[in-house]
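Before anything else, here is the set of structures, which you'll find just below.
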Structure P
Amino acid sequence: MLLDSSAWIEYFLATAKGKKILQWLTGGPAYASAISYAEITRWALRSGQSPEPFIHQMEKVARVLPMEKNTLVAAGYMTADRKKTHEKWGLADGIMYATARKHGLELLTVDHDFKGLENAIIIE
């Protein structure tokens with residue numbers, strides 16, 4: 001299971017959605033995309049917090065998957081196509097989804113921009 005950055009943030013905040021995510025984490029191996037380093041850092045700084053404890057927790061719970069050339073190229077193609085119908089779809093979303101696909105993982109997220117994509121599980 002690859003956790004999208006939105007899922008990590010809910011997990012860190014221990015929200016109701018975060019508690020559901022914790023249940024998923026106990027069910028098997030967890031993964032994160034390297035792009036989550038940047039997204040979690042940005043979120044923590046915007047919240048007036050140090051990103052290091054959150055990054056450390058992510059690394060403790062999950063294996064961080066690197067960004068590779070073929071995955072990034074696939075993310076670029078996907079983002080260009082998806083942006084035609086989903087205005088809010090961003091490159092980081094494309095990288096996250098392409099990383100999950102490359103590794104044959106389901107993607108766990110709270111972001112509705114992933115709705116309708118194969119193997120994307122949206123926590124409500």
Structure Q
Amino acid sequence: MGKYHDDLSDRENLVTIIQACDTIRDYIRDMDEDDFRTDQKTRDACLAQWIVIGERVAKLSDKIKEKNSDVPWKLIVGFKNRGSHSYGTRNFDNDMMWHTVKEDATFIRKRCNEILRTL
């Protein structure tokens with residue numbers, strides 16, 4: 001089991017991760033990078049969803065993480081930690097944050113869906 005594994009199953013955690021990725025996608029649907037940079041509310045809302053993703057990733061079993069080592073699980077949790085301990089998006093590099101919510105969330109959603117289908 002993961003270090004923070006609790007009573008939630010891997011299936012429940014994966015579903016929550018997918019839902020948070022969908023929420024991020026909805027938040028940025030009609031935005032380009034410049035819009036994102038200037039919209040503090042959307043950046044904060046995306047960070048809040050990323051914190052959910054990181055919390056649920058931390059609760060996934062080691063078996064899931066080891067079997068799917070192509071997913072950067074530690075980086076996901078690290079980004080969550082940085083966001084939750086830096087008190088908002090003003091301390092984040094906007095380019096990195098845009099890439100995370102635009103590209104990484106899409107990849108994570110896709111992989112979590114694939115993993116979910118194997119359970």
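23.9 is what came out when mean count of other Cβ atoms within 10 Å over residues 95-102 was calculated for one structure; which of P, Q is it?
On the way: P: 23.9; Q: 17.4.
Structure P accounts for this read-out.
Which of P, Q yields 2.4 for distance in nm of label points 7 Å out along Cα→Cβ at positions 31 and 71, as computed? Before the final figure, lay out each step's value.
Working: P: 0.7; Q: 2.4.
Among P, Q, the structure yielding 2.4 for distance in nm of label points 7 Å out along Cα→Cβ at positions 31 and 71 is Q.
Match the computed value 35, 29, 25 of Cα extents along the principal axes in Å to one of the structures P, Q, and report its label. Mind showing how you got there, number by number?
Values: P: 35, 29, 25; Q: 40, 27, 22.
Only one of P, Q returns 35, 29, 25 for Cα extents along the principal axes in Å, namely P.
To which of P, Q does the computed value 1.8 (distance in nm of label points 7 Å out along Cα→Cβ at positions 55 and 103) belong? Don't skip to the answer; put the middle values down first.
On the way: P: 1.8; Q: 2.8.
The read-out comes from structure P.
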With relative contact order in percent (Cα under 8 Å, 6 or more apart) derived from the coordinates and found to be 30, which of P, Q does the value describe? P
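Which structure, out of P, Q, was helix-only ellipticity at 222 nm (-39500 (n - 2.57) for each DSSP H run of 4 or more, over all residues; to 500) calculated from, if the result is -21500? Show your work: numbers first, answer last.
Details: P: -16500; Q: -21500.
Derived from the structure labelled Q.
Read-outs throughout are calculated quantities, based only on the coordinates presented, and are distinct from any laboratory measurement. Since the structure is predicted, the reported quantities are computational estimates derived from the model, not experimental observations. Cβ atoms are built from the backbone, for glycine too; each structure is taken alone.
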